[in-house]
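> What follows is a group of structures, each given as structure tokens.
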Structure 1
Amino acid sequence: MATYVERALFVVAPQNFGKSTLLRSMFRDPRLGNAGEIPTALKLPDDFRLSGERRLYLRLTSPHEAGETPDEFIKKTKGKMVDGRWCFAGPLHPSPLKKMPDATTAIHRFIDEFDPERVRVAILWPSHNPDEDGMFGPDVVEDLLDDVQEIDRRVEAVCLDGRQRGRSGLVLADFFDFV
């Protein structure tokens with residue numbers, strides 16, 4: 001059986017903005033397990049059943065912070081999403097960092113490799129920590145929104161307010177709620 005990627009969700013923001021916290025807050029939806037509570041354990045499983053046939057590969061560490069190259073990111077993702085219907089959720093940095101390119105380039109590459117039906121890019125701004133906003137302000141966010149929407153017709157972009165930790169998780173979880 002081949003791997004078929006239905007949906008891909010990327011949370012994009014600089015380091016220390018709360019990308020993994022936002023991804024964890026998807027668990028406010030009780031269908032993902034954990035009784036609707038946001039998990040606080042350092043390590044979580046990365047494979048969740050969304051339905052009888054569909055699974056979610058949830059990645060909490062960006063390939064940027066993990067020091068991966070684009071090829072390593074794709075290879076690792078292919079190794080996790082083996083056979084069947086899959087959805088993906090994970091963080092990216094807006095700008096190049098270590099061996100990874102900017103988010104727009106990484107998303108292009110993901111689409112080229114997996115050909116998902118739909119892609120949502122959630123840009124996290126402002127941060128829960130105002131000291132982190134720094135160079136990632138309204139002008140940079142607007143440019144990123146423009147760049148993301150030019151990637152492909154399947155890509156939609158949203159901007160989520162990160163000032164209150166754990167809020168907006170249901171917005172992300174709802175992306176995976178379809179028939």
Structure 2
Amino acid sequence: MLKWLKQNLGLSFGPLPPSDERILALQRETQSLRLELEEYGRRLALLADDLERQQTGESARIAQAVQAQLEKLLTDIAGPITQLLTQAHLLEVESRPVQAKDVLAVAKRLVRALEDEGLQFEGSVGETASFDPNRHEPLGGNDALAPGQPVVVRFVGVAYRGKMIRKAGIEKRG
């Protein structure tokens with residue numbers, strides 16, 4: 001019958017590949033894909049290890065930088081702090097007089113060291129300003145203040161790198 005179809009219709013049928021050859025080809029391809037997948041898995045594991053090492057190293061570098069900056073700050077303020085402690089000892093333990101101007105001079109050195117590290121002071125004591133609830137905190141809790149209302153600064157505000165960390169203590173201008 002195949003012969004008749006070939007002659008009359010011009011069809012040609014090649015021999016069908018044995019199913020064993022096809023199965024072997026698929027098995028080879030499957031094995032190749034498995035090996036490729038394992039290689040990608042190994043690469044992924046290596047990349048994950050490398051990333052973890054980099055993150056650990058970066059964390060260590062950041063910790064060292066923070067430690068160095070903190071150490072610098074503490075070194076800068078160590079002198080004024082020891083002077084303040086000595087003045088406190090002289091006054092409280094030995095009952096010796098300490099000049100207020102000497103204490104203020106040491107305190108100003110301490111403030112300058114903190115300013116050098118980025119601490120900023122907002123306003124000045126006695127200054128008249130317009131009330132801003134983001135920058136001012138009323139000292140008399142009962143005062144109802146409207147934004148823009150004139151107030152007097154009693155305690156300066158403190159900011160660090162542009163972020164307000166302590167609002168200025170204010171009172172309604174009387």
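> Hey, FRET efficiency 1/(1 + (r/R0)^6) of positions 103 and 159 (r between Cβ atoms, R0 = 30 Å, to 0.05) derived from one of 1, 2 reads 1.00; which structure?
Computed on structure 1.
> Who wins on percent of Cα pairs over 24 Å apart among 1, 2, i.e. which is largest?
On the way: 1: 32; 2: 72.
Structure 2 comes out on top.
> Something else about it: Thinking only about distance in nm of label points 7 Å out along Cα→Cβ at positions 23 and 151, which of 1, 2 has the largest value?
Values: 1: 1.4; 2: 8.7.
Looking at the calculated values, the largest one is 2.
> Quick one: helix-only ellipticity at 222 nm (-39500 (n - 2.57) for each DSSP H run of 4 or more, over all residues; to 500) came out at -20500 when computed from one of 1, 2, so which one is it?
2
> Given a value of 0.95 for FRET efficiency 1/(1 + (r/R0)^6) of positions 55 and 119 (r between Cβ atoms, R0 = 30 Å, to 0.05), point me to the structure among 1, 2 it was derived from.
Going through each structure in turn, the value belongs to 1.
> Moving on to the next point. Using relative contact order in percent (Cα under 8 Å, 6 or more apart), single out the structure from 1, 2 with the greatest value.
1
> While we're on this one: Comparing volume of the Cα convex hull per residue in Å³, for residues 31-70 alone across structures 1, 2, which is largest? Numbers along the way, then the final one.
Values: 1: 85; 2: 24.
Going through 1, 2 one by one, volume of the Cα convex hull per residue in Å³, for residues 31-70 alone peaks for structure 1.
Since every read-out is calculated from the coordinates, none of them should be taken as a lab result. Bear in mind that the values here come from a model prediction, so they are computed numbers and not experimental data. Cβ atoms are built from the backbone, for glycine too; each structure is taken alone.
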